[in-house]
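Visitor: Got some structures for you, see below.
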Structure P
Amino acid sequence: MDFSLTIDQKLIQKEARSILSKECSKDIVKSLLKIEEGYSIELWKLITDLGWLGLGIPEKYGGNGDNILDLLVLLEEIGRVCLPVPFFSTLTGALALLEVGDENQKRELLPQVANGTKLLTLALDENEVMNDINYFETKAEFKTNEYLINGSKIFVENAHTADIIITAAKMVEQKANKEDIGLFAIDTKSENVEIEIVKSIREDKQCVVNYNNIKCPKKYLLGGSHLIKSEMMRLFDKIVVIKSAEMLGGAQRSFDLALDYAKKRKQFGSPIGAYQMIQSYFADMLIALESTRNMVYHAGWKISKNLSCAKEASMAKKWSDKLYKMVSSMAIQIHGAIGFSEDYELSLHWMRNKSSQFIPWNKDRLNQMIAQNIGL
């Protein structure tokens, strides 16, 4: 088995690392997180001009192909710098369109996503029923030629700057089963859409979105029909895997920072990396990194081959959660007090690992998914 990157993937990795190291320093990240938008137009234009969003979109819709393994390589590099642009949120919306949208919807919206002129985000989670589509309270009721959407969503990333929110709602129709869900492309400029940014530990732009009798034309019900649970789960698998790759990149960067510090920092006349306890930290971190990388790319490979990967995707996300927390915490311990300082890059990763654990699925839901897929 050959787990090495292809020539094209190595080029993606090299280009992304070179550009992001220059254009996305820790000081730039910290300054952008403090402004309301959370990103700069100049940085977003640079990324879209490079065609990075197009990696997740087929060529016929204006992208560069939809090879998820190429996308995972890019997301690792994005995770390394905690890139403060609406890349992940727009990508999740694009994946929803690709998975369940009809041809007209794809041709209308995806080219604008690929060139960066249309920002998307995905609204799934709700209070009290996080991660479980069986208990959604947001409802879509059909009236003549449109749907009325009512309800609230939480953890909607970058909703305040998005043009369209892909919103999951329970269908209220005679022919709808209790598990039938609709995904609606809702314009954020629609009347009675209320968006509030929620303060978070990472200062990322997680939002609460309230829908009060929002009128959504029938043509913006993705795919033009209800979704059954299995269709939603395929979409979730993809989102879970790409988030895992982003977290893997953040963990790798934390490891690299700690390794560089352990080689240079001297105590009692020797680099601290020469001491047994520090070496045991690095051994544990490296083993966790390599095992997680194998799980993430294995799940991505199964997606690329259109194979079922619910178990593998959930395992990759659960282990990525643990990995990012472990490595960012150990890296801070190796640095001592300076590691937790806001002036140092590691603090970005420690805070990001906290918020990433809930997106898109938390550990309880991941445990449930893994258990279900082994027959429990």
Structure Q
Amino acid sequence: MIKILQKLSKQSAEFRVASVRPFLFPVPDSEFRYRGIGAMEKVRANTILLKIPEKLLITPKDAFRRLEDVATSEILRGLSLVTLFTLLVIHEVRLGKDSQLVEYVETLPASFLEHSLNLTPCQMQTLPKNVRKFLDDQLQGMNAGYQALSCHDSLRWVQFEEFKFAWLAVNTRTVFYEPEEGGRESALAPFLDLFNHSPTPNTVTFFDKKARCYVIQSAVAISPFEQVFISYGNHSNHQLWLDYGFASAQSNPFDFLPLEMNLLVEENVWLLEIMRDKRKWSLVEQYKLTQELCLLHAELSPNLCLLVQISLWNPELSHFNFQIDYTNSQFQRIASEIVTTQLHCYESSFDKLSKCQDTPAVLTSITFLSHAIDFMKRLLMSLE
């Protein structure tokens, strides 16, 4: 990993890294270690730890330029940005030592075995239905990307396993920045993507539009050899597991559990009654109350609360006033039933998946399910 620092320093005098280097950190209660970035010495708050100028980012323009001998511009323009970057990673990995990005390629993980997409079909079937639905969507997205390449004769040399590796590398490492011409653009950021995530990081990360560079700055004092974290975004454990292949080991203030309306209907009779009542259902459709349904830290999401309230509303007696009566015993009963039903689904999935072979993807998924179960138990206590 030192090679990438040397390469970046040679490429731009504006590249700056201070007081941090790659380290291997121990996994608690395990003999295993994982890589991350740590402080070499005591770091004061508000210290700039890293500056990566825009010209060192690997942008779509760079991808087009580096792939011009691999596929026609027409083919490349027809690819999504994720698939374009995926093809670039595949190409550079195949070039090996001849790649101009060899120092960056060598920093990529050897595998993504812990990612949920590496669960077998049978293992995926043990997951709760709503979780499986989101995982299926991601799997279809990856397969669509592969089909977008393999449908061209000039790109049929791409093997699915190498596409999957590169696709996961891109999806877990892409950053966003604001190009000078405006808008929002995707890019790969050498060295920056070696920092691990925390929902409560000890740094702030931002793109300095005036200096045209990515900046990581300490938010608090950092001790020698302490890991330096950034935030990948205000993501729930569900999204971290689904997109990045890990579940946050720390308390996550942004955690929630998403729900799907179609699956909720299967599990809750009161929702069927809403759908059968035209007056109630028209209200649901008018205000799009089937969206953003989820379990939050101490309550149900607003739209889910409104659905419960609508189920208790009698259209013959009054107009619906969008006021939620949290003290109503029927409301409390239905809210608890929703959480309890989900809790039982996750506990059942946890038991089934625990009996599967201990692969990295299974272990990561078990951790996610365990966090989700604890999350719902705390939610039930807050609803009582």
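Visitor: With log10 I(q)/I(0) by the Debye sum over Cα atoms at q = 0.11 Å⁻¹ derived from the coordinates and found to be -0.76, which of P, Q does the value describe? Could you put the intermediate results ahead of the total?
Guide: Numbers: P: -0.76; Q: -0.93.
So the calculation was done on P.
Visitor: Of the structures P, Q, report the one carrying the highest value of mean count of other Cβ atoms within 10 Å over residues 95-102.
Guide: If we compare mean count of other Cβ atoms within 10 Å over residues 95-102 over P, Q, the biggest value is for P.
Visitor: If you work out distance in nm of label points 7 Å out along Cα→Cβ at positions 23 and 335 for P, Q, which one comes out largest?
Guide: When distance in nm of label points 7 Å out along Cα→Cβ at positions 23 and 335 is computed for each of P, Q, structure Q gives the biggest number.
Visitor: I've got another one for you. Can you say which of P, Q returns 4.2 when distance in nm of label points 7 Å out along Cα→Cβ at positions 39 and 303 is computed? Numbers along the way, then the final one.
Guide: Values: P: 1.8; Q: 4.2.
That value comes from structure Q.
Visitor: Have a look at P, Q and say which one yields -16500 for helix-only ellipticity at 222 nm (-39500 (n - 2.57) for each DSSP H run of 4 or more, over all residues; to 500), as calculated.
Guide: The read-out was computed on structure P.
Visitor: If you rank structures P, Q by relative contact order in percent (Cα under 8 Å, 6 or more apart), which sits at the top with the largest value?
Guide: Comparing P, Q, the top value of relative contact order in percent (Cα under 8 Å, 6 or more apart) belongs to Q.
Readers should treat all values here as calculations from the given coordinates under stated rules, not as data from a laboratory. All of these numbers come straight from a predicted model, not from anything done at the bench. Cβ atoms are built from the backbone, for glycine too; each structure is taken alone.
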